[in-house]
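Before anything else, here is the set of structures, which you'll find just below.
Each reported figure results from applying straightforward, stated rules to the coordinates on display, with no laboratory input. Everything numeric here is computed off the predicted structure, so don't read it as measured data. Cβ atoms are built from the backbone, for glycine too; each structure is taken alone.
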Structure 1
Amino acid sequence: MIKGKRILCTGAGGSIGSELTRQLCVNNTVFLFDNNETATFDLYEELKLKGFQVDYRVGDIRNRDTVREVFVGFKPQIVFHVAAYKHVSPNERYPREAVETNLIGLLNVLDEAKGCRFVFISSDKAIHSNSVMGTTKRIGELIVKNWGGVSVRFGNVLGSRGSVIPLWQASIDRGEPLNVTDEKMTRFFMTLEEAVSLVIEAGEQGNPGEILVLKMGEEVNILELAKSIIKKSGKDVEIKMIGIRPGEMLFEKLMTPLEEAKKVDKGNYYVI
């Protein structure tokens, strides 16, 4: 279904956005849109050298005029909206930035996306909504649902920018202790390639107004994960307990109890 299309990927310079672009450009023309100049240009050059049909624009989804220019110039048929501020702690410190990007920016893109198939990248943090980031993602899901788009919800992605394993690896390289929030904390994890391929599948299969929750297997204990990373490194590294930061939760769920009761199993994901 997603073949021979003009696809706009917002947040294309990020970990998920760049992998999404790499997978989609094999059979489609893809437009990269991100406020990270270096990451966007580097990805464009990489894909252009390989012969793929790609174009790009450096700009901010918070700028309505810029968003309009992208849609008028490229005329996308499908939009994968990945652009967002995704880290809990910075968004707790600067909630206005989270709201302006994750909500005002989303509305700017939706206003121009009339007639497009729209796929919104959400997060398991939308369930509890006890953090600014989680709250903006939950509101975003509701906005996209009422607009007629599809939301795809999943947990942590291994190896993505700012995720725990690259941070731990950097600590190991510097000979510093690994920071672990709490010995009881658990998280859902999925590889970047797997998450993105399932996002594309969900984008193909989802119906207007649906929230699709990727199946992410069992939760992983963060302390045990840290121990395995240290063992794999072959180095003698300490583990430092730092405690839960504002907005964080010990355990995360992919669905609310009501959603659990009403979910429909669709193979690699659940439909709400």
Structure 2
Amino acid sequence: MPKVSVIIPSYNHAPYLRQRVESVLNQTFQDFEVLILDDASKDKSVKILRRYTEFPQVSLHVNPTNSGSVFRQWEKGVKLARGEYVWIAESDDWAAPTFLSRLVLLLDQNPDVGVAYAQSYIADADSKIKSTAYNWTEDLHPTRWKTDFVSSGRDEVSSYLVRKNTIPNASAVLMRASVLASVSAPDPSFRLCGDWLHWIRMLMRSNVGFVAEPLNYWRLNTSNARSSAPGTLEWIEGERVLSEAVALLNLGEAEKNAIVLEFLKRCWGWQKDFIESRLQPSRRLFRL
């Protein structure tokens, strides 16, 4: 049985697939299977992906029709996975060669950790590095994400994940399959925030580990999920996420209202930044 199951959900990301798949195949840690799930892409994705089926650890599964949700593809991949650990490697991102070796070691050394993740570089559509995702969390704590840590999952939810998704890119995450199997699959009605709720559910049952070295390359603004201005889907779906998180934490109505209001203000801020960026094209699309 492979140690790691790598699931690559793919849809209309032909320009990025070679970099994605080869960054998996070239990992220094090699005990893995690769499950590529194409969701009826309309571009040249399947033609590109078929080239990799010559590798014995790679299998390609092509949907005859689009499933309508990347989270349905997650569920399909998890059902096929045989590994002790699971990596959802999104098709428009890529990884450093040591990504798996570092995170596998973290999970091996900490059996109570169900979710391990690394810091991410932020890249554009042309693979140019723009920054790191450290900026995404520094407003919550100025130094916490600068060093490696292992933390209580429940504390992570109550201190940080009820404020925003502090694990913003699934490609940066390695999950323990036994914990993954203990929670329900992400709701396919979510387009953007299903992963956020998924981390919360897993961390209410296990701990979290973090590697501060950027080992994941997160390509912004190439996602098929986002069809509206930043802050819109976050609010529509985020309120649902926070309602479940509050229930899992057994918080009162006043605490719930304060959490939801704080997040609403964040969404307003993202929308404001987006509008201003349209008026001033030189500004960043949204504040990380």
Kindly point out which one of 1, 2 the value 3.0 was derived from, the read-out being distance in nm of label points 7 Å out along Cα→Cβ at positions 153 and 169.
1
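One of 1, 2 was used to calculate relative contact order in percent (Cα under 8 Å, 6 or more apart), giving 21; which? Each step should come with its number before you reach the end.
Working: 1: 17; 2: 21.
Value 21 for relative contact order in percent (Cα under 8 Å, 6 or more apart) corresponds to 2 out of 1, 2.
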Using the calculated result 2.5 for distance in nm of label points 7 Å out along Cα→Cβ at positions 137 and 209, pick out the matching structure from 1, 2.
1
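With mean count of other Cβ atoms within 10 Å over residues 17-24 derived from the coordinates and found to be 19.5, which of 1, 2 does the value describe? All intermediate terms of the calculation are to be shown ahead of the outcome.
Working: 1: 24.1; 2: 19.5.
For mean count of other Cβ atoms within 10 Å over residues 17-24, the value 19.5 is produced by structure 2.
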